[in-house]
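Below: a set of structures, written as structure tokens.
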Structure P
């Protein structure tokens with residue numbers, strides 16, 4: 001008897017371990033007491049059905065835990081409801097906010113995103129493209145850690161739409177979305193002028209980057225608009241680092257003339273280094289010198305002392321706009337050229353204004 005019971009337990013355990021057969025459309029049809037065709041129409045939201053029938057079939061399918069075969073549906077529709085994101089931004093400083101905006105906007109359309117790191121390696125990028133095309137993605141988004149033009153993404157003759165965000169292509173007519181760097185710089189200078197600052201210096205990164213040149217142009221345009229001159233030796237291009245921010249301050253305040261009364265910095269790292277150097281020299285921020293950065297890299301801006309007023313490139317909004325434009329391209333709309341989206345200003349303590357959050 002004991003042996004028989006053990007055998008029964010063993011058989012029961014085997015039965016429990018036996019995998020259930022996957023649910024099919026036939027199971028839903030039987031449970032809802034309708035035809036297979038009716039189930040297909042209800043789940044694919046097509047055909048002519050009473051709304052009560054459609055709702056009942058959908059409720060039964062959900063109750064059973066049935067999920068339609070997405071690949072089979074995609075073959076029928078000609079879409080896979082997936083897109084690829086290829087980036088060279090290994091640290092995710094720019095690509096992660098863009099990815100978040102992209103996914104949020106695409107989620108309502110049930111589109112998933114595959115993210116691939118090209119790491120500035122053409123061979124690695126080509127392998128990712130090949131894999132994405134084999135997965136029959138509906139589109140590809142290309143982004144990076146800088147918005148400068150890059151070589152076109154090769155899709156081997158495929159007609160899959162390619163969109164560039166925080167990136168541009170050297171292919172004539174390719175569509176790209178980038179921040180309005182010049183407009184962001186004008187916004188920074190306008191803010192400082194409203195605070196009564198008149199000697200505004202600009203400390204920034206290497207001029208080989210398009211963003212540096214555009215921010216420089218926006219800075220000079222805003223000064224000219226208000227009838228202000230650029231301080232002597234007040235434009236200092238250099239490198240993207242805190243060390244450069246400290247060195248630039250040492251240059252600007254080396255003479256007895258007093259130096260500028262405001263600094264517009266090309267990124268938040270430079271601004272943080274500048275703030276540190278001013279503090280070490282006993283120059284009060286923001287009482288004597290106001291500082292505005294660029295990027296709104298919160299981990300840097302919030303840790304700066306005093307906390308950093310800065311220009312936000314609104315990367316998440318760039319991702320959302322990229323999603324909307326990509327859907328248009330998947331639907332067959334032809335979109336060309338480069339579109340620049342506005343930046344905003346995040347007011348903190350380093351400029352001497354009352355905090356007011358984002359502005360434009």
Structure Q
């Protein structure tokens with residue numbers, strides 16, 4: 001009944017006839033809704049314990065998607081409806097509704113498209129690289145000062161480390177002793193965490209519009225051609241570094257296993273997938289990146305993977321308050337896959353650097 005009342009606030013034709021939970025997101029509650037007009041929509045309840053400024057989140061999403069769509073129209077693209085999320089406005093012309101203490105938004109469903117949890121074909125990751133690069137390209141002239149900082153210090157890895165240390169020292173749920181090795185792994189890599197933030201502070205790495213959560217299942221692919229169409233899940237769009245987006249994409253897409261794989265022998269960093277993504281990414285952005293950004297591409301994969309593992313471990317030690325879990329040690333399993341990937345990147349660091357520079361130097 002509540003969902004029907006919520007949908008009645010949006011500017012759509014017909015009425016809701018079916019709704020079901022949709023996707024594998026860790027944060028928001030997501031539903032696929034069908035109406036009597038045979039239209040489909042994505043209805044989401046924004047998790048305000050994570051996104052404490054839902055109004056500002058929606059402002060960012062609307063600004064960015066409108067910018068991409070206008071550029072698409074200007075360039076004469078045939079179907080701009082599939083190149084960026086389309087927010088469905090409410091009947092009073094807002095981009096969200098508040099129902100009691102809940103915030104809800106509605107997107108038009110992108111028909112004929114799908115997402116992948118893991119790479120099924122190496123070309124998917126090449127396409128993903130192009131999509132992340134194109135997202136940067138499309139927003140290169142966006143007036144960045146218009147964006148709200150919705151989650152301060154989201155990819156500030158040193159500050160994430162400070163929080164991790166604080167939570168680990170408190171060990172409120174008495175979980176620390178059993179994961180001594182994982183905690184030590186994070187502690188031992190403190191010196192590696194500041195490269196990107198130091199570059200930003202020194203103004204050697206520019207601030208750009210960044211997605212900040214470019215995992216594979218946030219990229220939509222055409223069901224027929226398998227070409228990447230657009231990037232979704234824009235809640236974390238903020239000013240940041242392109243290195244955040246590159247590193248996070250490699251973290252999830254170049255892994256040979258899912259994010260919560262328990263058998264760590266299955267978790268590898270696939271160099272061919274790394275090459276594929278980097279080729280697609282640099283095909284779009286090769287001439288737009290600064291030398292300092294290019295030199296830190298491989299490091300960004302390590303830093304963002306380390307950061308994500310640290311976040312999962314922090315949440316586990318804090319009692320699983322941030323990420324949705326399906327069982328008690330879910331966040332611990334997630335953290336362990338990230339730690340294994342960091343080890344893989346460290347072992348293959350030189351090879352990854354060679355791949356980047358071979359692509360850069362290719363005529």
Structure R
């Protein structure tokens with residue numbers, strides 16, 4: 001199988017390196033020339049929870065040749081449509097496209113390549129690009145894995161072939177409920193990644209702060225109610241399953257129980273993780289906040305569920321992105337989260 005991986009950033013470089021090590025015919029495609037040059041000269045150096053140096057083949061988009069059987073996309077969602085349109089000429093009728101972005105990127109990819117050729121999935125590990133050619137695995141090595149599936153939920157020869165490729169990365173699970181995986185991953189991104197970006201810190205600092213963890217619990221509860229109203233059954237990913245029964249609380253004791261016995265044990269292995277949105281903010285780039293917390297704000301309006309904590313994350317991160325708030329003072333953004341009447345009063349979760 002001839003494979004092209006689009007987007008050789010922090011996560012893409014790790015995936016590409018491990019698939020290359022597994023003996024697959026894969027090329028990493030990225031428009032960042034410094035990254036491409038470093039990867040070709042020295043390979044991918046993985047640090048953090050995994051110490052490896054692995055050779056890869058990397059090219060610029062204009063250097064792509066021939067047709068690919070599998071296209072794996074780890075680009076930012078904002079550039080997904082452009083990148084897929086640019087590689088259409090390098091796809092044949094049976095090419096499979098797997099989108100691994102945050103959010104719900106299949107809504108974009110299926111319009112470009114067709115429903116029958118699209119698969120999607122959730123990445124279960126965290127990574128940070130330290131400099132060209134060097135990426136840090138910020139979660140336990142055991143977290144290396146990808147859960148993916150077809151839009152129609154079928155398990156076919158194609159999904160098995162993709163599973164074989166992803167098995168070189170770590171655990172490769174096929175799901176019959178891709179949307180359920182997507183919304184669980186969106187909840188993951190909208191809780192700890194959203195707060196990491198809003199507060200300018202890694203997950204560890206959030207875990208150490210009861211006030212920040214209260215925000216996490218409220219964000220999770222909002223996500224669970226929206227997902228339930230959509231009629232989607234969320235799948236479990238790395239232990240996270242945003243069902244109302246897992247996320248709900250009405251009293252202070254119940255809130256503390258959800259924090260101490262659900263959220264904290266789940267995210268302790270990810271305490272070194274720093275959200276990719278925060279990494280973008282640090283580089284002065286636009287981040288994916290509208291496709292992550294903003295997606296729950298959009299969906300909340302659609303199904304009649306108010307999501308004040310999701311909206312606050314969007315507002316804060318947008319102000320950081322636009323320079324209205326300073327990243328060096330980001331921890332003070334906890335003051336923007338309003339806990340007034342947020343315990344027993346659930347009217348915001350049952351709006352019409």
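What follows draws every value from the coordinates through simple rules; no lab data is involved. Remember, predicted model here, so these are calculated numbers, not experimental data.
For Rg/Rh (Cα atoms, Kirkwood Rh), for residues 199-254 alone, which of the structures P, Q, R scores highest?
Details: P: 0.98; Q: 1.06; R: 1.01.
Evaluating Rg/Rh (Cα atoms, Kirkwood Rh), for residues 199-254 alone on every structure, the highest lands on Q.
Quick check on the output: 32, 26, 19 is semi-axes √(5λ) of the Cα gyration tensor in Å, derived from one of P, Q, R. Which one produced it? Comparing all candidates, it corresponds to Q.
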